[in-house]
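*Asks:* What follows is a set of structures for review.
We did not get these values from a lab; they are worked out from the coordinates using the rules stated. This structure is a prediction, so every number in the text was calculated from the model and none was measured. Cβ atoms are built from the backbone, for glycine too; each structure is taken alone.
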Structure P
Amino acid sequence: MTAPRQFPSRPLPGSSTDGVVRDILHGLSDGRYVPGQRLVEPDLMQAYGVGRSTVREALGRLSAGGVVEQMPHRGARIRRLDRRAAHDLLRVTEALLGLAAREAAEAVARGADATGFAAAAEAMAHATPETEARIRARYYRDLVALGGNGELRRLLPALQIHLIRAQLRPLRQADLAEEARAGVVAAILAGDPAEAEARARAHVARLTAALPAMPDAAFSTPEGR
């Protein structure tokens, strides 16, 4: 059963399509939206103070990115991954985040200025539920920017990491996640590419390895029901 949408305390008049998309993604991170939840156009129009065309454009973008499913005669809902889709997403995420960590460490070893990334990592360690989504986005932007790989800058945001994080939130251990991130950050700032990649990949691989033991209720069926 999905939780009800928690609207902002007041409408956000004049929100752009980008703003609606960004808030829904942030809402997945902070629990205001959950996988499987229906997105009702009039409710979104009221919440964001926008017209139907803006809401539809936002839902279209989210659908193109694999975050939202738009079903004929049934409206839109946040996508809920089946077990195989979650496995596939984590495997790809493992490879790309490992590469991002390696390239960031390589850049540090060459003398790149890691001040921005270090500040983002420090902020991430002290994020609150209200600020986590924004700070997490900054952390990954600065990680990729440090490495300088334009393809990673394009590919990482296209992954549905918001979905897997939201769907597995009840099963994740925040303390272990923070400990793992701290190890990745330390290896990057030390300019150790092999260690940075190994730690980044190991963190994601632990989640992948835990999938078979997770309850069926955590996933949709392959048919999406």
Structure Q
Amino acid sequence: MAHWSDTLAVFDTETTGLDTRYARIVTCFLGIIGPGGVVQESHSWLADPGVDIPEQASAVHGVTTEMARAEGRDAAEVVAEIANVVGGYLSHGIPVVAYNASYDFSILHHEMVRYGLSPLADPRPIIDPLVIDRAVDTYRKGKRTLGMAAAHYLVALDDSHRADADAIAAGRVAQAIIAAHGDTLTGDAQWLHDQQISWSRAWAENYQKFRRNSGDAGFIASGEWPVRA
């Protein structure tokens, strides 16, 4: 029988930095994957973010300030189009996968505010393989990067830190996690969205406690998910 995770939207951004309040979108990929992770639809953007792209960021995703200015489109138009596609998928009930979704959805939120657009109101259902993997396989050793998760779930990841490659791999990892842990992940996408809100909060509380007990008394971990406004 068909499962709701057979068809998923996938979403990833590459940006100018890590702080979601100030970072700008440089590249973005949105698409649809079907059963077996086969790509059925794809949309890609390259934006001129209107600011210099730091060398550290260019070293990750490969887009320099010069490239973005020469080949990128107006950032406000790009952000509006991304929001329209994401909103369209969600309005049709298609779950949107983003690895570490609180980054990409927070970036999108702040970019929409920056350009005078109304942010997506309570975007759902969002599927975040990072949050789910931490919850269903809590004690697995090793980092929880997309690359490590892909390797664990036997998902190919070529050209990492390209928005298209990362988005598609994240979607396939999500399908693999749900298939592997079907006895635990028994609800539909809306149920799983709500679980992730709780799981993200609990993980942040535990990680904050760990860091403070390790000597970083002022450390704060945010458990807001999927948007840190």
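*Asks:* FRET efficiency 1/(1 + (r/R0)^6) of positions 160 and 192 (r between Cβ atoms, R0 = 25 Å, to 0.05) was computed and gave 0.50; which structure, P, Q, did it come from? It would help to have the intermediate numbers written out before the result.
*Replies:* On the way: P: 0.25; Q: 0.50.
Traced to structure Q.
*Asks:* Sticking with this structure for a sec: Determine which structure produced the value -14000 for helix-only ellipticity at 222 nm (-39500 (n - 2.57) for each DSSP H run of 4 or more, over all residues; to 500), calculated from the coordinates; the candidates are P, Q.
*Replies:* Q
*Asks:* Could I ask something else about it? Comparing structures P, Q by relative contact order in percent (Cα under 8 Å, 6 or more apart), which one has the largest value? Intermediate results must be reported in sequence, preceding the final value.
*Replies:* Numbers: P: 27; Q: 22.
Largest one: structure P.
*Asks:* Okay, moving on. Among P, Q, considering only Kirkwood radius over Cα pairs in Å, for residues 80-143 alone, which has the greatest calculated value? Please report the intermediate quantities before stating the final value.
*Replies:* Details: P: 13.4; Q: 13.0.
Structure P comes out on top.
*Asks:* Quick check: 0.96 is what I get for Rg/Rh (Cα atoms, Kirkwood Rh), calculated from one of P, Q. Which structure matches? Could the numbers behind the result be given before it?
*Replies:* Details: P: 0.98; Q: 0.96.
Only one of P, Q returns 0.96 for Rg/Rh (Cα atoms, Kirkwood Rh), namely Q.
*Asks:* Determine which structure produced the value 2.1 for distance in nm of label points 7 Å out along Cα→Cβ at positions 88 and 216, calculated from the coordinates; the candidates are P, Q.
*Replies:* Numbers: P: 2.1; Q: 4.1.
This value belongs to structure P.
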